[in-house]
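Peer 1: Listed after this line are the structures, all set down as structure tokens.
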Structure P
């Protein structure tokens, strides 16, 4: 069989693996690529997927980096079934519609911007609401440990990944040319002792393993330490009359934040007069899905619910559903906790809250999830002094907190512990869903401590797997383009700066209004150069 890595290869987004046997061509996951503009160009490259010739999809969980290109596949000819667990099926329907709305809104905004500059433009969204709606009827749901056959010669089983509601580890049993093979795709492996979720299922047998490596280079803080740090962030801003802004993924992270605030409130560490505002229609809907599928939650949460307690509710919790209600939040005086999407601060209402609070000393920006390379969240975490939001450069004066202990991903030691349960020491391990630095560290530890053979696939790499034989490389990905030659550009930039410097007399003779315009343009050029410095 052939396996092609169309995403989550030396990266943490765009998860998709095309599998081709002698009978069928299908895919595990169909994630959107997220990050900088160059990475997101991959979302438009439909040709590498060939959607019309994909027989079915197996989706490990509903996060957009694992499911967000499904409407794009339907738009371009895919019409087969999409298999997922029951909660994932319901979450997909709301998440994909929300994603489509974002695509349409951003396309409209870009088109209007071009038109204001006098440039005719017809900018299409990546996909539309209609495309997202078309995915719904294709979804076929399964429960955990319900072995099913999506095609002749293929059996599949979802086991609890302990990551988010309905997240699954996928066991695949493939018969090809009379030989049976078992592949395991970890999906995203959850952190043990996570609120709401059970611990990840233990798997002990496989012929090949495709394992996530998001936090392959580090461990998380303990749960108690993370809760204490959240309490400290709240104290910090509450005492200064400012807001605590929490960018959070609408599914799981938002619910864990509500649960954490419930625990702080129960312990008397959440001020009773401090509003908690959930500003995300999507997260509000997702929270109701969590309540509906209470049998998928861990026993501690189910016990609380049976006793009449709701860890996803607070006396001071407010919901913001409409745009008008969201705008009013930034007119509020005094301290409040605002939980809003997206988790990497690259879309949605969170951008407005960052615009209104990043520049305020005393405010807190609390990151509680992974920030992918190229996202605004990653730039803030990495120490940028300013960030551009809605064409405006915002100074970063708020206190930035990074609390990875709330992550829904297993840390390094937990990944190694989970992998250590596999008995077949000849099993090849493919590390996916991780940045290169994290993968290299984890690969070295796996070889040293557990003795498995480790491969780290590249984007668009294709391999051939045979039982009892070494991996055969079928097709290498295209060579990476050479790094850009900056010398001519820098020389041209220097020449222009010298030219402007020599024309100061003429600039000062211009009308005052035009001098002000020139000054603003030069300030903007200066800010653009300053944005490069944190990366150097």
Structure Q
């Protein structure tokens, strides 16, 4: 395998001399395809686990007899585990081998997922969720490493396409699965579903990922002190972002403490990378090429994807009173086209500069957000389909092209650490998108509610006519005119709240469209990628 570009990470510099002799499969055996299947299942589990828990949070709180506030930490504990392990994965993979770390991660997640629904209390369940996050946190960072370092060069682009496809697929089938589990079986299967997929992943990884020896000599070449700074800093920031909207951000002491402590540790980590001779991440080299722009663009896409993935389910549940299975029917139209589009995108990437495909996908996502901003209170499943199918096509184009540009921008020896950076960008981008959109929609809803209320006060005659109409309809069912008048006022208040919610969701789609435009500007700044063996 021809190496290109200098490594930008300490793992890459430590492994660059052994990269040419790294165990690599050939297409003459079935093993590389088993490996692709294994890491595909792993990335599906890692994405699906967090998403389905979010949709099933109400059922989980009910099953665990947890209140709203304490139950809100169920998703946070899992995400913190994923974030912290994502930072450590390149170190562990470099020393102990990718196969060994993945197998241990599978075992840890299987055991904790099996026991978590049987937890005697919420504290035990949160601990199990955190450990499951640690186990699954190895899956996505080490997937990229396997694809780049262990597959034959001509299969790398297909591995990337499958990886990009499954990320969106698992993201958008979660609502349907959660609704089906709770209505057909029980809330336990929100967690137990992983125990069905993990044994299959274990078999694929066992036979499909090459064996590597334990390389203890690398331990002295790696920047170990950077680990606690990054793991704790990123974990605290993630927790602050995830709980910020619920606890009103800096008006809450816990959120302020999490964000300040996480920010300080992150700054210490960055400062250390500038001064140590063997940094975990060579920031100076990172700033020279497209890699930083690509990571920022990935974070931007996660911002957009998680923003729209927040708006549509909330609109359908709040305005239309849909259940999870009905919400899933809309989101499936983002998931299913990925199965069709992924491989045609590969053919395009073999012939066209990836920047053009990335720009086209970004443009389609922006147009889809603009189309969805035509939302009204009458929209239901079918009304979302044109914009969501267009967004699905755009996401498949953009994410596949972006990941392929990342692979073509790095030295293969950097694959372990780049997988870690992709995981961090993915988690932070998605978390910032969700936190921003939750707060943005809440604030905009308050503003619109106030403005609509002022408008109602300004047209007192029409308001009185509306109230009399409500009262007349209610009087036909009750002789109590006082109760009818009170109920009429509640109906008017509900109508105002509904319109304010719809207007806030429209603003949310426009904000996501603005995010797509910013991503398009980042693409325009990218230079032509260097020649690559992939």
Structure R
């Protein structure tokens, strides 16, 4: 029978007052502070080489890869169907595509292949862009990049492993290093009983045999447990183990030179709060073959050559994440209307977004300045060498303290849709704490700051020279520097309880100094007044009443 009362189609699912779907974006061309930082800090070739990465990382295709890699985390495969041990991690294809994006274009190797000529600045800027595609996969890129300074401490090890590390080819196959077109590196340091206190490590290293005539070990086997192994499908792992000489550094290949799987058992993958695209494993060395790197008994000093590099990356990643969140929020508020006008026209929203834009610009200025110090140190510049010891510590501590609150504010800009997994802000929020924990948590970093100040007074002198260049230009900064001078003049024993305040203030004052020297005056003045002045507070969205909001918001770009 015909329907006697045809139903009226109701437009209940018409989508209105929502931002348009994401499209391709150019992460470099749309980022004015990054372009300016590259122009002032880096040689011309760096921006030219980064240009294709900016377009690719901002494309809808790569953004979708980041979402897929995060939504489909790695899976542990302990055994094959017949019960043979595999000890492998299976990744989603999106993860491998992202690894190709980074490594096939040499972003893990550029710091060393162009060392002293802008290579570290290129690496840091690339990491800032890659993080905006997906932060998790950047961990193995960082580890591979950071391994080279450790390999250099033993020429034979460097000669064997460095060519594969520096190769522009992501090769995930399970093969001996000599049969692969490119290599990746991981790290396995911490143990359950010690954590950051690696001196408590108990993993044991035993020599296989000794050539009496030369007194040299023919090889080593490691036995012990590691609580965290980063990037467990890497081709080699730098690790700490205890030999008769003391705690030493070793390189552990995943596949031996004979083509056998090394005796490394994966116990489980960590089910982390965030960082889901990346695998972190708990592993067991069961007599794993290894070769020593660096001076015996000085494993901590050896591995710190790697940690210095990873800390700079751990300071850069949160700035890239904040940039991604800022742009997402800015795009939303420009197209979303409430109470009769666009959210971007609402006074409180304008203040909040302008304040968040200041944070990103200050963070970018600091990591790019730190990268320049690394390149200067490679050229033998004493002042830059001194700064390279101190700046990664300040940047890592402070940027990571500012990121979780930043992500919460960005989610609020979107409202409920920002809290669901379809929006990238949910995964950024879960990712926000990780870089504060890895490579030394906040307290450890602050203690390291005190160690650098005590052992390397030239580092503080170099930092004071950065401040001297802008003293007298801005009242709030001058007052903050005077307080710092008084604090630093106190007895060393009194500094430890104040180490967090000291790290924060040094970082903020250096950010302010860099902005005063290089950024537009409206950016620098507003930063100093909002971070160092009487109105400074812990929350975002608090700016002086006369802050030049239009000028600050214009610098967000697309």
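Peer 1: As an exercise: P(r) over Cα pairs in 5 Å bins from 0, in percent, for residues 144-191 alone, calculated from one structure in P, Q, R, equals 5, 23, 25, 22, 12, 8, 3, 1. Which structure is it?
Peer 2: P
Peer 1: Right, something else. Given a value of -16500 for helix-only ellipticity at 222 nm (-39500 (n - 2.57) for each DSSP H run of 4 or more, over all residues; to 500), point me to the structure among P, Q, R it was derived from. Could you put the intermediate results ahead of the total?
Peer 2: Numbers: P: -10000; Q: -26500; R: -16500.
Only one of P, Q, R returns -16500 for helix-only ellipticity at 222 nm (-39500 (n - 2.57) for each DSSP H run of 4 or more, over all residues; to 500), namely R.
None of the figures in this text is laboratory data; all of them are computed from the coordinates on show. None of these values were measured; they are calculated from a predicted model.
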